[in-house]
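Multiple structures follow.
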Structure P
Amino acid sequence: MPLKHLRITNLRCLTEVEFSPHPNRTYFFGPNGAGKTSLLEAIYLLGRGRSFRTRYNRRLIQRGQDCFSVYGELQQNGVKRRLGVGLGPKGLNLRLDSETAPSMAALAKVMPVHVIEPNIHRLIEGSPGDRRRFLDWGVFHVEHNYLEAWRRYRRVLGQRNAALKSGQSVSAWDSGLISAGTDVDSARKYYVERLSDALCGIGESLLGTPLKVSYNSGWQEGKDFTKALEDSKKRDLNIGVTHVGPHRADLRVKLDSRNVREEISRGQQKLVAAGLILAQIRAFAVNQGSGGILLVDDPAAELDQSSLSSLLAVLDGLPAQQIITGLQRPILPTKLNYPVFHVEQGGAVKMVQ
């Protein structure tokens, strides 16, 4: 499902940018502030509905303008798909194959997109919520019914918490919470097994040490959800919130036997986080034949030469379309036969090899 064509209008410093990326890898070079990261944001927006730099899409609108738009064409199973995301005075506009898309999930299914960017270490040192979002994104793409189960769980959880806060009985909500929560938990566990398989060799390649993941369901190990919820009911009633369930789950990550949140450096955390994303791409490819699109934002600025070389070596065998940015070609070596663009003053110009 490679991205075949992209058009960006009035997004940050990019007034009008249009190009056709290579199905395997494309490079963009240019000085700081030229728009390289904004270009990656635009692609990410097509597949996620938001930027990886800000929660507020209105901040993406170019100064002096009242809207932005991003349009992309992909090839999926031999069929051309057309995606569009725009934001203007009337709000967010989502388009899929020349029609209004029912939700961002519809675009996301067509265009899985991942990013390795300077703040990637937050996946490791951040809250369990950061890792749950990473995990749920992966499950969403390989388990067709997962999104509905997760929405059902969140809906019943909200109703149960409202009842707890008002001092009402929660018995009417427990069976629905257990049913939806069990579905969510089972799908996540299955996906973590696949993610673990996909991690094979990545830790050794990036850090010289095996990288391992495991899943904490959000309640005490050895109990099922029904028992855990029953045991927590008195505490829930006292404090007015549900304390156990998939909304409290976490993805545990270890580098050999070390806890990656507390026992390794920031640079190592970035490589571990990158390893998780690369494994997720591999897991996608097993399920869909392609891992989607990987955006890599200026890796040479974040990694030492040895770590950069290790990352680039893993990228060479990755089943995903890659779009990579950098300051200068000598710092980030390019592979022959892949297109190179120069970004400056809000535009992108293809360079002659």
Structure Q
Amino acid sequence: MKTTPFTDNHISLGGKMHEFAGYNMPIEYTGIIDEHLTVCNAVGVFDVSHMGEFWVKGPNALEFLQHITSNNVAALSPGKIQYTCFPNGEGGIIDDLLVYQYAEDKYMLVVNAANIEKDWAWCFNNNPMGAILENSSDHVAQLAVQGPKAQATLQKLTDIDLSTIPYYTFKVGEMAGVKEVIISNTGYTGAGGFELYFYPKDAQQIWEAVFKAGEEFGIKPAGLGARDTLRLEAGFCLYGHELDDTTSPIEAGLGWITKFAEGKDFIDRARLEKQKKEGTTRKLIGFEMVDRGIPRQGYELFNLEGEKIGVVTSGTMSPIRKIGIGMGYVTPEYTALDTEILIDMRGRKLKAKVVRPPFRK
């Protein structure tokens, strides 16, 4: 298994380690619920160094990104970030990702760890315009410092006024004595915070400084288990669950990242434009349990007459709400808010109702 610059830290802190996307990663430390609540109420730190980073440079960088991604990259300016996806040419999604505009002709793509090789091949094979591509995934470390006390923690370590970095923007500067750190107001928890990108050689210096700065706030390391429950409570899609090679961004409710701007001739544009106009045969919903039960990926969804209408893509017991919550695909007539549906949980059909995420208000 691959390691990150923080693997030894996780093991020494008693993290329960498991393989994820080829990496030896911490699933939990003090428990998923404890870590989840720490992030919601104070500040937690996730090692996300396993994520992939690609640079796209040169005079043809924008043309390449306009072709290969669904969102309108021309709307970006240096210091801005955009959520988008790679359509696969067959109505599905190669991956969802972030695009950072670093400079006029320089962008950074942040892709999912499990899809690094697939994404790199896709970019390499769909670059007829000759943009300069560089896979820096093994040369970038990343920490996600998340929660309402994240800003107060990190402000101790930098002269940059973090309040001047709005959501989905970033600055580059000194953090914990390390120069050229990308400080990004993004995250995958719905609890606020920042993501820090830096060279692996500086990893320990930043780790130690962040945990020292957060001591007064009860800072804790958090694992992939809490990362998943937090993103689900926030209503964020996860590749391999809500998104994959067979789901379109229109079906997934991501029409807002699918822009049909004039001159943007992106992969699958015609198909997705047709879906947006004519509708799709299924749509992603959020739901919460009415009966007591914990929904899981793969559980089948039914209408009240017992007819199958879809499938659960993600589900858990909400640590904040203390009820079962989830997302899934259903046929369009069952997407209205408060529609009652049934979930087959090992032979028992339990009642749930359609709600609009986020589940954590």
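Please treat every number below as a calculation from the coordinates, not as lab data. All values reported here derive from a predicted model rather than from experimental measurement. Cβ atoms are built from the backbone, for glycine too; each structure is taken alone.
So here's what we get for this one:
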quantity: If mean count of other Cβ atoms within 10 Å over residues 166-173 is computed and equals 15.2, the structure in P, Q; calculated: Q
quantity: Among P, Q, which structure scores highest (criterion: mean count of other Cβ atoms within 10 Å over residues 222-229); calculated: Q
quantity: Among P, Q, which structure scores highest (criterion: mean count of other Cβ atoms within 10 Å over residues 6-13); calculated: P
quantity: At a computed 1.00 (FRET efficiency 1/(1 + (r/R0)^6) of positions 214 and 262 (r between Cβ atoms, R0 = 35 Å, to 0.05)), which of P, Q; calculated: P
quantity: Identity of the structure behind 0.35 (criterion: FRET efficiency 1/(1 + (r/R0)^6) of positions 62 and 294 (r between Cβ atoms, R0 = 41 Å, to 0.05), calculated), options P, Q; calculated: Q
quantity: Which of P, Q yields 1.9 [distance in nm of label points 7 Å out along Cα→Cβ at positions 102 and 246, calculated]; calculated: P
quantity: Origin of the derived value 19.2 (mean projected area of the Cα convex hull in nm²; candidates P, Q); calculated: P
quantity: If Cα Rg over 2.2 N^0.38 Å, for residues 54-205 alone is computed and equals 1.31, the structure in P, Q; calculated: P
quantity: Value 18, calculated as relative contact order in percent (Cα under 8 Å, 6 or more apart), assigned to which of P, Q; calculated: Q
quantity: Entry that produces -13000 once helix-only ellipticity at 222 nm (-39500 (n - 2.57) for each DSSP H run of 4 or more, over all residues; to 500) is calculated, selected from P, Q; calculated: P
